[in-house]
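Engineer: Each in structure tokens, the structures are laid out below.
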Structure 1
Amino acid sequence: MKKTLSKRLVGQPTRGKTASNRLRRVDNFILLYEPSLLTRTDGLFADSFFIDLGYGFDPRTTLESAERFRRVNPNLPILGVEIDKERVDAALPYADRLTHFRLGGFNLPLLAGERVRLIRAFNVLRQYEEADFAPAYERLAEYVLPGGLMIEGTSTPFGSIWVANLVRKTLESRNFLLENRQQSVGFQSWKFEALVFSTNFRMGFDITDFQAVLPKNHIHHMVAGEPIYEFIEAWKRSAAETSPAKTFGLKQWFCASAENLAAKGYKIDLRRKWLGKGWLVWNQ
């Protein structure tokens, strides 16, 4: 079979630095959010991949995910993708029948007939210009099966705090407003499902900490009048209004602030399975 990878790799190398278990909370979120996506064996999903895009200098994030996800699906194919050949060469000794490492960019290095159920792209798009956001998303959508997911965002160095877009592949064409332009940009295949904020409380609970790790489509829009700015400011007010709850602990305060934020009209998933674990899910 011939690879569908074009001769020119689309993208640029990341800094590549990571830490053990940096993305554990990302994986655990997926395992709780939609475990059935990892276990699907119907139709083209039978042999479809989980893609770890831009895994860095060594393949630890890919291998850690393999261990977690194969607890629910022992036969899950996993592909780590890097645009740096030296990083791929260094990872190849860890490859096996179900775990692969290939050279590629946003134009994923799939073989003919291969499909994708889930993409995790963390700490990748943060280094790009905002104008590159939509083209990267659209290119990645080409490889994902309808109903599949991508979780894309940015984390702190040890994964204590992160924020991510959760998007689902759909056959419907929808327009989304990229906040840097007052015009609609067509996302032909992605439905923005949620913006997820995650903390393990090891750095306390300060909403301003999330601002530094906002995804590329939000981070440059922390100015008055922009939706993400208004959301963050509303959450800050909610945290202030519920500050007596911190007497009972940071998790209780986090939950109370989310409930207060929902009362302000934001579509927050108030189920304790999210809030109790430090995940605020803002449905889009």
Structure 2
Amino acid sequence: MTVHEMLTPLSGATMVVKFGGNAMVDDALSDAFAEDVVALKSAGVRVIVTHGGGPQISAELERVGLPSEFRGGLRYTTPDAALVVRRVLSDIGAELAARIDRVGGAARHVTGFDDELFLARRRGTVVDGVEVDLGEVGEVVSVSPAVVLDAVAGGAIPVVSASAPDAEGAVLNVNADSAAASLAVAVDADELVILTDVAGLYLAWPDPASLVHELDADRLRGLLPSLEAGMIPKAAACLDALDGGVARARIIDGRVPHPLTREALGANGTTFTPATETAPQNAPRRNA
């Protein structure tokens, strides 16, 4: 069976894919990811790509002499650092769009800030029961997806950099997984896919026997506080997507070549579905 034939059952679906993990820093994996995106598009899937950039942001902050401080696992962000975050994410998105173009796609780079896609508000966190300030860190509170939907309608593959302004126009550093979930809900996506550096969700990290292949939203909600710290934002994003009406969310391994075509039918990684009593069949909704 060819890749195109394998992907045919997904034709007509809308898929938001968050690019991250090792695939972001390995040229061969990045090319394979871009080829997968083009293959999905060719099979009739409406693909929207988002991305992170934590390692690149850390490296650039160090290069320009701005220290990185983490509070409760989240990066404290000064106004100067927020501008660096915005610039680095824009550079990553532009390069990823160019990479998709080079392998035969037609990508359109969109930034959450410049294209007024996202609106965010400041947030802090709690460490040992105490409220902690995070500076210019925010959470997405609204999405205006017209620019993304227009790109899709025009036959392009949107590549979204998740920078966001607040109501006063200041740049806020927002979590890319959470932003991807907000975008998936706003465009009525059938599926959210998050690439990461592990094989999926482990109930008892790093025990390989604890890798789980499918969970419904209710069980995920109960497990969320006990998960390994790095997995919590990704799992929470999947839960937010399901709660917002997305039919399926998945966390898959970005360390393997062609992660999207390998995982297109949910054979590996971890698949999350709505609560059991309301869950559809384990497949994306089909759009008319």
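The numbers here are math on the coordinates, done by the rules we state, and not lab data. Everything numeric in this text was worked out from a predicted model, so none of it was measured. Cβ atoms are built from the backbone, for glycine too; each structure is taken alone.
Engineer: One of 1, 2 was used to compute relative contact order in percent (Cα under 8 Å, 6 or more apart), and the result was 23. Which label is that? List each step's numbers first, then the result.
Structural biologist: Values: 1: 15; 2: 23.
Structure 2 accounts for this read-out.
Engineer: One of 1, 2 was used to compute FRET efficiency 1/(1 + (r/R0)^6) of positions 103 and 135 (r between Cβ atoms, R0 = 41 Å, to 0.05), and the result was 1.00. Which label is that? Could the numbers behind the result be given before it?
Structural biologist: Working: 1: 1.00; 2: 0.60.
It was calculated from structure 1.
Engineer: Something else: Please compute distance in nm of label points 7 Å out along Cα→Cβ at positions 47 and 271 for structures 1, 2 and give me the label with the greatest value. The partial results should precede the final answer.
Structural biologist: On the way: 1: 3.3; 2: 2.0.
That would be structure 1.
Engineer: Right, next: Given a value of 11.9, 36 for Rg and Dmax of the Cα atoms in Å, for residues 39-110 alone, calculated from one of 1, 2, which structure does it belong to? Don't skip to the answer; put the middle values down first.
Structural biologist: Working: 1: 11.9, 36; 2: 15.5, 46.
Attributed to the structure labelled 1.
Engineer: If helix-only ellipticity at 222 nm (-39500 (n - 2.57) for each DSSP H run of 4 or more, over all residues; to 500) is calculated from each of 1, 2, which structure is the one that comes out at -10500?
Structural biologist: Numbers: 1: -8000; 2: -10500.
Checking each candidate, the match is 2.
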